[in-house]
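Structures are listed in the sections that come next.
Every number here is computed from the coordinates shown, using simple stated rules; none is lab data. No experiment lies behind these values; they were computed from the predicted model shown. Cβ atoms are built from the backbone, for glycine too; each structure is taken alone.
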Structure 1
Amino acid sequence: MTTTETGLLDQLIEGKPPPDGRFGPYGGRFAPETLMSILFRLEERAVELMNDEVFRSELDAELRDFVGRPTPLTHASALGAAWGAEVYLKREDLCHTGAHKINNALGQALIARRLGVDRIVAETGAGQHGVAVAAAAARVGLPCTVYMGSIDAERQAPNVDRMLLLGANLVLVRTGDQTLRAAIDEAFRAWVADPDGTYYLLGSAVGPHPYPWLVRELQAVIGKEARAQIIEQVGGLPDVAVACVGGGSNSIGLFRGFIGDLNVHLLGIEAGGSAGLHSATLVHGTPGVLHGAMTPLLQDEHGQILETHSLAPGLDYPGVGPEHALLRDLERASYESVSDDEALDAVHECSASEGILPALESAHAIAGARRWAGTHQGSRIVIGLSGRGDKDLQLLKEAPRG
């Protein structure tokens, strides 16, 4: 590793906001001029609040009493016996609203209230972020509008109903690819139309600075808890921490707990899809600008975004968080993909053997961990179980297993 690379890794370990919003060559602020002052104000206020004892105490209390933290670290003994490994599941599926998304949504909603905005807007793919935003907005007393691609809405109908019951105004996006990317586009447009009165509550570690840093800091509770729990349970650290990667919020949160433990391998699992279509950005992407940041993208030689696919709606995104790209380049983390069929097998294996129904997104991490165990017998594995699979029951019923 060169001196420059060592310095970049040290910056990641330190955890402060990245200089100029850049994770090495990635990140930055590529946004309309009307949003630049808003982004600078958000960065200033977010840094201030994340270091403020009163705010942190309020956030910690809400995470405990409203979200249900800390979430357990469950020893998955049946999976471990089948794989020849020692397997632990970090149970974000047990958070209020059913996934890790609430950690970030609640934190940003508390910030939005302090900024004095009139409303919150957000995007959602799998629907879990939309549900989390609706719940968090209700908690802090702000109205919210959630944009969701019409294809995703059909795939995740239970979460559509939950958002409506929680008081969200749901806007179905029927333009573009009608999935997560199109939903983000529409949420950005709503924000640009009213930047002073609207807070955009971005759901993953993507977008213009300070969002990738802020989302990471709000999700870092996952890794912080997991590290303390594994040490308490077994007296040592894992050999590898594994999580699924779409935009990358649950994975960057889990990785944050172990970033300074250089003997712990960090493994991100992207969506390998099926029939030649996928969402494996870190495996196959090339650098470009999307949704306000320089990051690897699935694009053609003309910079046009390619069609993507994943059976898991939350992974169906052609970009990825810029910090993940730097972790890859520094070889601090590695990234692989698993197919729809492998993820489906993992859902059935985990459900039948452990009595835990994982989300299709989380199942990608389980399948990747199983692959890791096959070549690292006897290893200790922590898997980020980012959400529960209730939302996927219709998909699971309809999806053929190859």
Structure 2
Amino acid sequence: MDEISHRITDAVPGVSFDTHQLLGDMIGDLVGRPQPIVIELRARDPAVLGGVAARVAAAVAKVPGIEPASVNNGVVPAGDALEIHVDPAAAAMSDLTPAEIGTQLHHYLSGAVVTRYLGEIAPVGVRLWLDPPQQRIDRDQLDKLPIRTPDGQLLPLATVARIKFVAGQPQITRDNLGQIVAVTAQIGGGHDLGSTAAAVRRVLERPGLLPAGVYFRIGGAYRQQELAIHGMIEVFAAALLAEFILLLFLYEGFVLPVAILASSLVSTGAVFVGLWLTGVELNITAMMGMVMIVGIATEMAIFFASEYQALARTMPPREALYQAALNRLRPITMSTLAMILALLPLGAAISGSGDQMLQPLAIAIIAGGAVQLPLVLLVLPVALSLSLRFAGDGG
């Protein structure tokens, strides 16, 4: 995609085109913005948004990681318009109000539904139109439309109103009742969303780029990613709390639950190392893998802890720890290796179409499982042995 973009830009400078991954574009469409970088501009005076958006688009195009050809200033021409400004003084001289003149113009241009009759499927409105003197209303003849005064006289529209033609009127976009202009851009290969959005924010915060009274907010995929990560942090905390409560009921003490959760947290920390080594960015998919690692790591630790608890009834605790590690060595190793080998093709993104979307999930689980294996079989027995020694010294 990057190669095609550079070839098009070099061959035809200034051309507007779009290259995107189909799945990512569909997700973007669901949140209203297909582009990953969206800068929503607001202003106290909406009339200045067009010029500010052009300056912002030019500045954002120079940010490393942004595809210059993909930058769009967000100003969408919506076509031409006619503005009719009624002169209140001239209308009052003819015993008319601006609202009455507007109503008559509406009847000329759009008509009014005066009654309805029951159709076969739904009620059908009967629209009544005022018939102008000419067969159709042209822009040049709009000022000649006859306006009826309360005493029945007819006067041309030009005597009570001023007509102005507006060319290239921009489309008005609103968010939370406020008018905005959304500057959008695509990210090139080799750059992640977080660092690129941070670079864009630094550019927007430079003095002099945005005039007084103009504000910005970075939305699009970056905003959705922030909301999703906050939600996943809450899910992660809730999973830890739920597992701790269940472990308390299972072992009826604090030593084993704390040791098991500590090993699980160390395993989730290995996810960051795995992502760094493979050059894959941390996203919502990787955080899903972290939540899954909490459950997987806890399950492996429970295999060992339950074996130790059963053996401790018939032999000394230190010997029970050693024997539990030996007994659980084969099943824990086999289940961990099977999981890692099954996820390797997905983690290497060689399993087929769409595998890059789930690659961070696979890397997170592989890294967490690889670290949890020695933690359960080596570190956890030593930690429990030390806790027993300290408890014995304290007694």
Structure 3
Amino acid sequence: MISFTRVSKQYGRQVLFVEASFQLNPGERVGLVGPNGAGKTTLFRMIVGEEGPDEGDVSVPKKLTIGYFRQDVEEMKGRSVLDEAIAGSGRLGDLHHELEHLQHAMTDPARADDMDEILARFGEVQEEYDHKGGYALEAQAREVLHGLGFEDERIEGDIGALSGGWKMRVAMARVLLGRPDALLMDEPTNHLDIESILWLEGFLKAYPGALFMTSHDREFLNRIVTRIAEIDDGEIAAYSGNYDFYERERALRDQNREAAYSRQQAMLAKEQRFIERFSAHAAKAAQVQSRVKALDKIEKIELPKQRKVVRFDFRRPPRSGEEVATLEEVGKRYGSRVVHEGLSMTIRRGERWCVMGKNGAGKTTLLRMVAGVLAPPTPAR
């Protein structure tokens, strides 16, 4: 399907890949992991042809369709959320908007002389659109947008009024609606709430095409992927299994490599002692030269690369009272929009709370009120 063969890539002095090889097969769900700056995004960009390797070959079949969800969202304005989502759904999206354009042209008196040509083209586009299941596209778009947390009011609204996080969701909807043969997804769970993450998980599990994704959410990776590709020190190593399996297998490989390194170092030291001891003995000259040549041909084992672990030292806070925070009949609104009404709760020392809810439900507002960042709330009426 998609293959990397002895690919090398670097930016200035920063070396990302050194004769790296990897293959993504049809239907596979692969998680791409590696330290920040290792080259994960560069790998995606080479697959979609936005960059090329310095050496080696990146092979992508010509008829293969690829959907790429990335973190940098392009400018979106001038359409409804629904139309913007449909616009990115590959060939069907193109046909959808061409049909709209042709319908407007058929009602334009200024285009009366071109009506025969317009009608002929409309028939061609409509036939292809129908054949590809286009008339179910709007329903599918609404289903995907609902799954990603959009309410009907927002679906019909102007996309230009959305925040960056919500535009990211629209960008994801565009990619998912295209139903490509291969999905490249760069941190898809960013900006998603729990409900949307669960919906996306179900969608990806049922997705028949190949999936190649990065994510800092290890549990999400565990539930989705069946294979891990790790970028490490310029190479791409593959592990058959989810993220937990990859961690165990990597630790085992490192242990085996360290053991092999120790054995080789002991052998090299022994040979070196022999060479130094008998280098001046004429009777042993042939043996010494033979061992020197043998040592030169040995491929040296290197220790596994040790990743830096950042440690934090937090000051020990003073002991709090038994009741850490108490809210009684709290109300909070922004203009006419009611966020909290009649909210009462008590947080006690030693408890661990999780605040859940849809985007816009008031999670951050609640935390800011408890922390005293927001002005004292108005009592609920």
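Where is distance in nm of label points 7 Å out along Cα→Cβ at positions 68 and 348 largest, in which of 1, 2, 3? Kindly include the intermediate steps, with their values, before the conclusion.
Values: 1: 2.8; 2: 3.9; 3: 5.5.
Largest calculated value belongs to 3.
One of 1, 2, 3 was used to compute P(r) over Cα pairs in 10 Å bins from 0, in percent, and the result was 5, 25, 36, 26, 7, 0. Which label is that? Don't skip to the end; give the middle numbers.
Values: 1: 5, 25, 36, 26, 7, 0; 2: 4, 15, 17, 14, 14, 13, 9, 6, 4, 3, 1, 0; 3: 4, 16, 20, 20, 17, 11, 6, 4, 2, 1, 0.
Source structure for this number: 1.
Out of 1, 2, 3, which structure matches -0.76, -0.94, -0.98 when log10 I(q)/I(0) by the Debye sum over Cα atoms at q = 0.23, 0.32, 0.34 Å⁻¹, for residues 36-75 alone is calculated? Can you show the working numbers first?
Working: 1: -0.76, -0.94, -0.98; 2: -0.73, -1.17, -1.26; 3: -0.90, -1.24, -1.28.
Attributed to the structure labelled 1.
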